[in-house]
Structure P
Amino acid sequence: AADVGVTAYAGTPDFLKMILDKADEMGLDLSRLKRAVVGGGALFPAMRAEYAARGILCLQCYATADLGNIAYESPAQQGMIVDEGVIVEIVRPGTGDPVPEGEVGEVVVTTLNHDYPLIRFATGDLSAVLPGQSPCGRTNMRIRGWMGRADQTTKIKGMFVRPEQVADLVARHPQVVRARVVATREGARDVMTVQVEAEACDVQALEKTVVEVLKLKGAIAIVPPGSLPNDGKVIEDRRVYD
């Protein structure tokens, strides 16, 4: 890189740091490197700041092996602009139903590529749609970028609990807006609580459905609509093992 005067980099964010640190160790000058596009790993704020201190504008892209580029940052660095060659939806994990703008859900992508079309390809990643347009002037929709994984399957009391089961639970009770299964520990045993967003609900009917669908008994906690965290999770594991 030093010999040929490389000016740009494309790869994972942590490998760029390895290159720069090694160059410093060897006394090599990489000051001509001014731009980087990174993906395949988390670009932590401290790492981006370190690159900026070196005079490197580092922007992120979001891509998969099956789809290629899905979204990318612009110099405005306010969310990722969806590539014009794909159609992106954000859906509730386990259902495939679109969520309202701003709500965290699973990224589902359609590409009408003639050679390799994909219809509603579930990436397994979480993100959310950002309102409005990018300050840079690009007009396509924006997403917040990678926010975690949608696969939340968790074993509780020896039984697997899956997002699609939580979705089935909600579908059986029209008055329920959203639900979230929370796993905790009391001493040496697992405890399951099902948090339910609803104005009013038949708790006994819910308890019966929980046993039918999840094959487990658990406490029901009714919470006001809109009070559950907007993080895309329908199963939360709060257990801590020493």
Structure Q
Amino acid sequence: MSHTHGPGETHSHSHGPPQQAQPALQPQIDPKLQALIEADFQPVELKLQDNVLAFCVPHSLEKCAACGIDYVHMNRMSRLLAQNPSIKCPPPPQMVTKNLSTMVTATKDDGNALFKANKFKEAIQKYTTASVYAVQRPPWEQNGLMREELSTVVSNRSAAFLEAKDYVAALADAELVIQLRRPWGKGHFRKAKTLQAMGRLDEAADALQLGLAFDPANAELLGFLNEIKEQQKA
């Protein structure tokens, strides 16, 4: 029990020795659990480049089917940390690189201006550059932001490919948009527009129906579906 003495007061009792800090107790490892964890451990030989990147020893590849290894994502993280020595560990996921978003948006807007000027090939180049920026987001940042930025850019590129009459590329981009943001109506709309241009009306209607399954009140999808149905009747 602690106590205090007032000013000028004396005391005749003695205090005990100072309390020693108790050492932190180390958790005991269950030998059976440890053995279970180590049962599947298989040592793998690595070849290191600049003490940063890992490769398989026989083929000097970071992804090698023969060796059964894939260090692509690990090497990307390692490279980013090596290039940014001020980052001692990855920051929280809510921290984002704002300059990267600015670059994506500005380049996409350049592409939009070219699209409106009917310069579709130049617009495609701008959208491609914007997509390259979008995928450069560090792996510790929120994946949803990368998907949102990339899907928007690729959706615009799909429209540009369609206007340039490169239907295969337009369809591929539309499929990628759907993979990135399945509930987003724009990807299904882009796919249906391309299928319509290719004369595949039944598939276009199916694409719109799938989009409406996620967003039944989407006016753009509903209006285009009615247009497709009228074409099917003709």
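For which of P, Q does helix-only ellipticity at 222 nm (-39500 (n - 2.57) for each DSSP H run of 4 or more, over all residues; to 500), calculated from the coordinates, equal -18500? Considering all the candidates, the number was obtained from Q. Here mean projected area of the Cα convex hull in nm², for residues 136-223 alone was derived from just one of the structures P, Q, and that gives 8.4; the source is P. When mean count of other Cβ atoms within 10 Å over residues 112-119 is computed across structures P, Q, the figure 13.9 traces back to Q. If P(r) over Cα pairs in 5 Å bins from 0, in percent comes out at 1, 6, 12, 14, 13, 12, 11, 10, 8, 6, 3, 2, 1, 0, 0 when worked out from the coordinates, which of P, Q was used? This figure was derived from P.
If we compute FRET efficiency 1/(1 + (r/R0)^6) of positions 96 and 208 (r between Cβ atoms, R0 = 41 Å, to 0.05) for structures P, Q, which one ends up with the highest value?
Checked P, Q; max of FRET efficiency 1/(1 + (r/R0)^6) of positions 96 and 208 (r between Cβ atoms, R0 = 41 Å, to 0.05) sits with P.
One of P, Q was used to compute mean count of other Cβ atoms within 10 Å over residues 32-39, and the answer was 17.6. Which one was it? For mean count of other Cβ atoms within 10 Å over residues 32-39, the value 17.6 is produced by structure P.
When relative contact order in percent (Cα under 8 Å, 6 or more apart) is computed across structures P, Q, the figure 13 traces back to P.
Hey, distance in nm of label points 7 Å out along Cα→Cβ at positions 40 and 64 derived from one of P, Q reads 1.8; which structure? Corresponding structure: P.
Bear in mind these aren't lab numbers, they're just calculated from the coordinates by the rules spelled out. A quick note: this is a predicted structure, and the numbers were derived from the prediction, not measured. Cβ atoms are built from the backbone, for glycine too; each structure is taken alone.
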